[in-house]
Structures are given as structure tokens and as C-alpha cells.
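FYI, it's all coordinate maths here, none of it is from the lab. Please read all numbers here as calculations on a predicted model, not as lab measurements. Cβ atoms are built from the backbone, for glycine too; each structure is taken alone.
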Structure P
Amino acid sequence: MPVESIRELPLDQILLGDAVAMMDMLPDASVDCVFADPPYNLQLRGELRRPDDSLVDGVDDDWDKFTDFAAYDEFTRAWLTGVKRLLRKDGTLWVIGSYHNIFRIGTILQDLGFWVLNDVVWRKSNPMPNFRGRRFTNAHETMIWAAREKTSRYKFNYQAMKSLNDDMQMRSDWTLPLCTGPERLRNAHGLKLHPTQKPEALLHRVILASTSPGDILLDPFLGTGTSAVVAKRLLRHFIGIERHPAYVEAAWARLRAQHPTPAHIASSTPTKRDATRIPFGALVERGIVPPGTQLTDRQRRVSALVTADGTLISGLHRGSIHQVGAALQNAPSCNGWTYWHIERDGKLVAIDILRVSISM
């Protein structure tokens with residue numbers, strides 16, 4: 001897409017050109033999330049060979065070469081400044097790198113006012129060996145997850161991450177394999193089309209964790225399009241920027257083959273924080289918990305009757321589900337939604353469960 005044709009937000013498009021120049025053409029506060037996989041500045045010297053003398057297909061492309069650290073820092077500050085302008089107030093940034101560059105990026109993004117939320121270690125289950133045997137095998141990369149600013153009310157789909165992890169809280173160390181097999185794109189000579197193609201599993205977790213269907217994801221270093229493909233699959237919009245024509249062509253081929261997930265399947269499991277606030281009285285007036293219903297605690301030690309206005313009566317106590325629960329326990333406060341239970345089909349269930357049947 002030529003620069004002069006960018007008049008509105010180019011949703012679900014790939015812009016061919018320099019990341020900073022293309023970002024300059026986009027409007028302020030227009031994207032919800034950014035995933036960035038910038039050049040690593042590996043600065044490799046000479047060829048790297050395996051013990052059998054075969055050549056390692058490493059990163060030696062021109063786009064990864066900078067004259068010195070100062071040049072790389074200038075480049076980093078420029079694209080991060082563009083990202084900060086484009087992110088909405090509550091937006092977040094994910095940036096991935098290796099030990100060569102991630103610490104420099106982290107310093108600069110903090111200097112620019114981003115607020116670091118987590119550093120996430122991607123532990124590669126199948127890393128490339130250290131062929132020279134002079135260092136530890138480099139088996140991980142680091143991602144920084146940062147909010148646009150300290151006061152951002154950023155999005156985190158906690159329950160989705162917990163569900164993805166066998167109902168256990170997701171940790172900040174992720175063990176996932178490198179991109180291999182049919183997923184790895186290769187050129188006509190059988191070599192890797194892109195030396196640092198990221199696995200779709202990694203982007204699935206990133207996008208599911210920090211966005212919702214309909215959100216806009218920007219990737220200023222799109223490469224062969226992994227982030228765009230996963231965004232399309234999960235019903236997120238994407239804007240990709242890439243300066244290498246062959247990578248853009250490969251990305252479009254992947255996108256054409258990717259079908260969106262049905263809307264009711266792509267949505268994340270909501271957390272209680274995301275749930276619509278519903279007063280207990282709404283359950284009463286809709287007949288879900290009719291006046292006169294008896295509520296008890298989990299152990300059936302105490303009980304209370306529901307009145308027509310949604311208050312509870314238990315002995316001398318009358319008040320909200322929270323007030324009566326606290327009074328009966330002689331406690332300063334009580335979450336009445338989880339304290340009070342109702343009998344359904346011979347079993348006690350917390351009244352909190354009944355809220356899901358109401359759409360306010």
C-alpha cells in the first residue's frame with residue numbers, strides 16, 4: 001500500500017515500507033496492542049558451522065545490521081516513540097528479543113514512560129545447540145509486556161490464561177517449541193525464508209492474554225505474518241508493517257489460507273471483574289429468587305429469608321445480602337454472593353452462579 005494512500009486506519013492490511021515511516025502515517029491513539037519483534041542486532045562475524053562442517057542458517061540479513069550500539073539505540077527510540085503515540089491510553093506493548101538487544105530496549109521503553117508489567121521468558125523446548133561449545137546453549141528469549149503508562153487500565157484475560165494452562169495460574173515462563181515442520185516457511189532452496197519466524201503458539205498466547213475480539217493489533221516488524229495470521233484466527237484486527245517484499249508476499253499467502261474462528265468460540269472466558277454488575281434485587285424481581293426463598297450458608301448453620309425488596313431477614317437482622325452475612329459472622333464485611341447459597345436439585349449452590357442467567 002503506497003504511503004500517499006493511507007487516509008484511514010488500514011485494518012487487516014500489510015504496509016510495505018519502513019516501520020517508523022509507516023507508523024508516522026497512522027493516527028494517534030488508534031491501536032489496542034502492539035507486538036514487536038524488532039531486529040536483534042546480533043552483529044555476527046563470520047560463518048557459523050556445525051560439527052559436521054555444514055553451514056548454520058543463522059541471522060545475517062542486512063536488516064539486522066547496525067553500525068554500533070548508538071545507532072541501534074537511536075533506531076529503538078524512534079520506533080518505540082511511534083508505538084507510544086499509536087497506543088490507546090490503556091493499550092499494551094509486547095516486545096521480544098534476545099540477550100543481544102532486550103536489555104537496551106527495556107531501558108529505552110522505561111525512559112519513554114512505558115510501565116513494565118511482566119518479563120516473560122519463552123523457553124524453547126528444542127533450541128539450537130551451541131556448536132562452538134564456548135557458552136551455554138541459548139535456550140530462551142525474553143518478552144517484555146508493558147502498559148502505555150503507569151495509570152493504564154490494561155487488559156489481561158486472566159481466566160483465559162488459566163484455562164489454557166489446565167486451570168492453573170499462568171506463569172511468566174512459557175515452554176514452547178521453535179517454529180518447525182510445515183509451519184516453518186522455506187524458500188525455493190529449502191532454506192528458512194525468515195531466520196527468526198515465531199511459532200503461532202507463542203502469538204496465540206500473547207494475543208489471547210491481552211486483547212479481545214475486535215481489538216486492533218499493530219506489528220511494526222511483521223516478517224512473514226505470524227501475528228497477523230493468529231490475529232485473524234482469533235477475530236482481532238491487525239495492521240502489519242514490513243519492508244521486505246518477499247516476507248509480505250509470504251504473509252499474504254498465509255493470511256489467505258487462514259479462516260477466522262467463529263465468534264462464540266474466539267471470545268475469552270470472562271473474569272468476575274469483567275462481569276456485568278447485577279444487584280441481588282434483580283434476581284428477586286425476575287423471579288429467579290422469589291420473595292420468601294430461604295438462603296443458607298454453605299454448612300447450613302444459619303439461614304435467612306428473601307424479602308420482596310431484595311433484603312434478607314435473619315432473626316433480628318435485616319439488610320442486604322452482604323450486611324446480614326457480615327452480622328451473622330460478626331465480621332466487618334462479607335461477600336454475600338459467595339456466602340449465601342440456595343438449594344437447586346437437592347444441592348446447595350452459591351447465589352453468585354445465578355447471576356449468569358441475567359443479561360442487564
Structure Q
Amino acid sequence: MEEQSIRPIIEIKNLNKTFQIRGGEFTALRDVNLTINEGEIFGIIGLSGAGKSTLVRCINFLEKPTEGTVTVDGKTLNELSPKDLLLARRNMSMIFQNFNLLAQRTALSNVCFPLEIAGVKHADAVKRAAELLDIVDLGSKAKSYPAQLSGGQKQRVAIARALASNPKILLCDEATSALDPTTTASILELLKSINRKLGVTIIVITHEMRVIEQICDRVAVIDHSCIQEIGRVQDVFIHPQSDIAKKLVLPAAGEVHQTMSGKCLRLIFDGMSSEEPVLSNLTLECRAAVNILYAHTKIIDGKVMGQMLLQLPDDKSACARIRAFLDERHMSYSEEDVQHD
């Protein structure tokens with residue numbers, strides 16, 4: 001995305017959302033501030049109950065914020081009349097985990113449904129729906145009913161239906177949670193293609209870091225109703241700042257910490273060549289064996305990105321040699337002393 005082309009399409013300021021429950025109030029969102037740029041794929045990640053689904057429903061005003069403002073494409077939704085709010089919502093479509101297809105309608109008829117509601121002529125709706133099924137590589141399934149489709153195919157129909165109104169924004173609320181990893185990857189590739197070809201801004205709500213890594217440009221990490229961290233996916237993946245981001249990026253590392261004691265070194269790979277055998281060289285040159293406790297790395301454009309948790313030897317001189325080895329190669333790392341009672 002070129003710098004001069006960046007334009008905010010969603011701006012959330014000081015947003016709070018509370019629900020009345022038996023015995024008092026429940027705060028689902030607290031002081032949320034967020035800017036999402038036109039044309040980007042933006043991720044919102046958090047554990048169950050963190051507030052991410054409430055946040056996405058506040059973006060399209062299916063839930064009205066208790067406090068704060070939501071501005072979409074230059075229009076502050078808080079200030080719109082019901083009629084104008086309905087028009088503004090047409091620029092935002094949503095896809096869900098459970099597809100929400102109409103069982104008695106074919107794939108083509110499901111995609112036609114929002115067009116029928118909008119008053120589009122039947123022939124024009126059918127033509128548009130057929131085009132959209134082709135876009136999601138499902139043209140051959142136009143006459144199939146949901147019961148005859150796989151989970152991935154159902155989600156493709158749901159995506160086609162969401163695109164029927166030519167939205168500027170596509171909200172994806174745990175859209176791949178019910179799918180297996182291979183199908184998830186294909187759906188995410190489809191969303192990336194739609195973003196690239198149609199210029200639709202996509203917001204991905206998920207609890208899975210692998211989904212964020214595969215598709216998103218930037219990510220906001222939400223926990224206990226608050227945004228804890230916002231940044232480029234690459235930066236959050238390599239240098240998570242908040243405790244919840246570290247837990248999401250390195251979920252098993254926390255389990256490691258609970259089962260061991262001693263000194264650990266968190267080695268951060270932020271773009272070194274994948275051809276360099278860094279651990280082999282470290283072991284040979286430093287004359288020290290290290291135990292790999294946990295690793296989460298991936299190769300992007302021939303470079304290694306991610307983190308690795310190593311258990312350091314008890315020998316202080318060996319630890320000093322390891323530090324010198326890493327410093328000489330300008331590698332990022334941090335030391336952690338884990339003690340258990």
C-alpha cells in the first residue's frame with residue numbers, strides 16, 4: 001500500500017460498551033481507539049470473551065456503543081438517522097462462523113437473496129449472483145443446496161452473498177473457525193484475492209494467530225475488553241509487547257515456563273537468511289549445547305521470522321560465549337529467569 005494512498009475508512013474513538021445484567025453491568029469494551037485504513041486486511045485477535053465479537057458488532061452498529069464514536073467512510077454512525085444508518089450498513093457486509101445460509105435455497109438463490117431485498121430485478125440479480133459464484137470458484141455449484149455442499153463451499157457461498165451489495169468493508173467474525181486447516185487456508189487465500197482484486201477492506205475477527213499471520217496487514221490484540229496492542233503483523237509476531245500477545249504468538253511457551261526452572265533465552269528471528277544454520281553454528285563455535293524448548297518460526301520470502309525459546313546451560317562462561325556469538329551477528333534476544341517454588 002503506497003503511503004499517499006492510505007486513507008482511514010473506519011475510526012473508532014473512546015468506545016465503551018456495557019450490558020445490563022442481573023445484579024449490575026458488564027463492560028464488554030472499554031476505551032477502544034482504533035483506525036483501520038481503506039483497502040487493508042486488519043485483524044482483531046483475542047481469546048473467547050475478550051470483546052472482539054462485540055467490537056465488530058459495534059463497527060456496523062448492530063450493537064450501539066454506550067459511549068464513543070464510530071466513523072465509517074467519513075460518516076459518524078452515532079449521528080445518522082435510522083434510514084441513513086441503514087444505507088451506511090450496505091457498505092458493510094458480514095460473514096460468520098456458521099455460514100447462515102438458507103437451507104431451502106440453492107447456492108445461486110442464497111446469493112440472490114440480498115439483491116432481492118434491495119429491489120434488484122430478478123434477471124439482474126441472477127446474473128450478478130452467477131458472477132459472484134464464479135469469483136469464489138463455485139460457479140459449478142449454483143444449483144446445489146447447502147446440505148449438498150462442504151463447509152468450505154458453504155463459506156464461499158456466504159462470501160459471494162456478502163459481496164452482492166458491492167460493500168466497501170467485509171467483516172469476518174470467526175469465519176474459518178468451523179473449518180479444517182486446509183480449507184481455512186483456501187478461504188483465506190480467497191479473501192486475499194478479493195481484497196486485491198476488488199479493493200474491499202477486510203476485518204478479520206479470530207482467536208487464532210495463524211489466521212492473522214496468513215492474511216492480515218495489521219492487527220489489534222484485545223483482552224479483558226481493552227485493546228492491548230496494535231501493530232503490523234510482522235512486528236507483533238516478532239516482538240509481542242503485551243502478555244496476551246505473547247500468549248497468542250507463543251501459546252506453548254507458557255506451558256514450558258510452568259514445567260521447568262532455570263535460565264532461558266528467547267531468540268528472535270526478524271529476517272535473517274533461512275540458509276544460515278544459526279543453531280548449529282552457535283553450538284559448534286560456543287562449545288555449548290542448548291535445549292530447544294519451543295519454536296514458532298516461519299520462512300517469508302527466504303527469511304526466517306519468529307521466535308525460539310532455548311534452555312541455557314548452567315556453565316556461566318558458556319552462556320557468555322552464546323551472548324557474544326549472538327551480539328556479533330546482531331541477533332535479537334532476551335533472557336528470562338524462570339523459578340518455581
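Assorted remarks:
- The greatest value of mean count of other Cβ atoms within 10 Å over residues 67-74 among structures P, Q is that of Q.
- Which of P, Q yields 3.6 [distance in nm of label points 7 Å out along Cα→Cβ at positions 123 and 243, calculated]: P
- Comparing mean projected area of the Cα convex hull in nm² across structures P, Q, the highest figure is found for P.
- Test item: helix-only ellipticity at 222 nm (-39500 (n - 2.57) for each DSSP H run of 4 or more, over all residues; to 500) calculated as -7500, pick one of P, Q: P
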